[in-house]
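Multiple structures follow.
Each reported figure results from applying straightforward, stated rules to the coordinates on display, with no laboratory input. Being a predicted model, the structure only gives us computed values, none of them experimental. Cβ atoms are built from the backbone, for glycine too; each structure is taken alone.
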Structure 1
Amino acid sequence: MIAFRSMLGAMLLALAAYTLRVISEAGLGPLFPTFFGDMAKFGWPGQFNLDFTFMLALSATWVAWRHRFSVPGLALATLAFFGGAMFLTIYLLVASLAAGDDSAALVLGPDRAAALSSGKARRTA
């Protein structure tokens, strides 16, 4: 887990530095017009943005599922979708610290991991 947490920390620092520089030079105004404008052009930048949007949706779905689609889980999923890797690196750092060395608890959530390890695993939403 140390290597994983180190990677998350490095990603978070690099992304934060890059984001701050972009915001200071370009501001936030052109973010959505550029993002969706590239998709409307049907070029490689748009393909990348569509792929990225799908990855955000998968990330948000996993976060919501991990929290059993509860109200807090749906709120976190919204943050995952709009926050991207900036949110997910922080979320995974916190979750990995809470899980300790239990990778099942990190991926499944503590309740599902406990059910799995006790042999009472059941099909869940």
Structure 2
Amino acid sequence: MERTIILTHQDLKRLHALIEGVQSERNAEAAEALESELGRAQVVEASAVPPDVVTMNSKVRFVDETTGQEREAQLVYPQDASASEGRISILAPIGAALIGLRAGDSIDWPMPNGRTKRLRIVEVTWQPEAAGQYDL
């Protein structure tokens, strides 16, 4: 059974605009994978998104179930990405995998090297919508 992801109307609109604007070949594959994810989203108002869902600009703890490595990162738009500051672009393979998942969810996500990573959401440690910040 294919799982559903949850997105806010605003995130969906911004992500579609981002995908349409992708120029580089490097980002094209990630944009295609992201677009496929967006196609199975349950879209909700920002005020109705559950607090344990990964939305844009959320901070999330997740574990790579293949290696057991746990990370905390913030899911951001490409222009705000910074690996050294723990900000993962939505167009990075792991970023595209995280959007719309809930705490406890796992996903198998294809990586550029042909391998697949299995990621599990441990906790959404901060979400803009839960903090009342609907315009991030």
Structure 3
Amino acid sequence: MDSLEKDLSPQHILAAVERLSLPELERFVQQVLALHAARRAPHLSADETILLKRIYQTLPDDSKARLQRLITKREADGLTVAEYEALTTLTDQLEVLQAERLAALAELAQRRGTTLSDIMAQLGVHFPDHD
């Protein structure tokens, strides 16, 4: 095994991933999941490609971070009125996004003649994704 192959071993890659910040880790995970899905179904139609893009869409990193901070603050010591309104807005945005993702998953499952839970398992999709 040459040096490059050793550096690219799963153990070395995992060690590098452990050093990523949370936003970098989340982006990396989404990229790995997209790669995984592409390898499982390398010959996607244009429609399936669009569905997969909808399935892997998430809130922007700054919105996810703000949502998590507000949830933590709500659980710890309460929120101001403005913070509560921001939490409600972000939660509403997340729910709309999750509904759109779920609809895309259901459509993809139907196209492939499988169940929603099977397609979610194949793609490594879990809800909720804000934790």
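Out of 1, 2, 3, which one gives 2, 10, 14, 18, 19, 14, 10, 7, 4, 2, 0 for P(r) over Cα pairs in 5 Å bins from 0, in percent as computed from the coordinates? Label of the source structure: 1.
Upon calculation of mean count of other Cβ atoms within 10 Å over residues 7-14 from the atomic coordinates, which of the structures 1, 2, 3 produces 18.4? All intermediate terms of the calculation are to be shown ahead of the outcome.
Numbers: 1: 13.9; 2: 18.4; 3: 10.0.
The value was obtained from structure 2.
Supply the structure label, taken from 1, 2, 3, corresponding to P(r) over Cα pairs in 5 Å bins from 0, in percent, for residues 15-78 alone with the calculated value 4, 13, 19, 21, 24, 15, 6, 0. Before the final figure, lay out each step's value.
Details: 1: 4, 17, 14, 16, 20, 16, 11, 2, 0; 2: 4, 13, 19, 21, 24, 15, 6, 0; 3: 4, 14, 18, 18, 15, 14, 9, 5, 3, 1, 0.
Going label by label, the one that fits is 2.
Using helix-only ellipticity at 222 nm (-39500 (n - 2.57) for each DSSP H run of 4 or more, over all residues; to 500) as the calculated read-out, with -24500 as its value, let me know the right label among 1, 2, 3. It must be structure 3, since only it matches.
Cα extents along the principal axes in Å, for residues 47-86 alone was computed and gave 35, 25, 12; which structure, 1, 2, 3, did it come from? Present the calculation step by step, with values, prior to reporting the outcome.
Values: 1: 32, 15, 11; 2: 35, 25, 12; 3: 46, 16, 14.
Computing Cα extents along the principal axes in Å, for residues 47-86 alone on every structure in 1, 2, 3 gives 35, 25, 12 only for 2.
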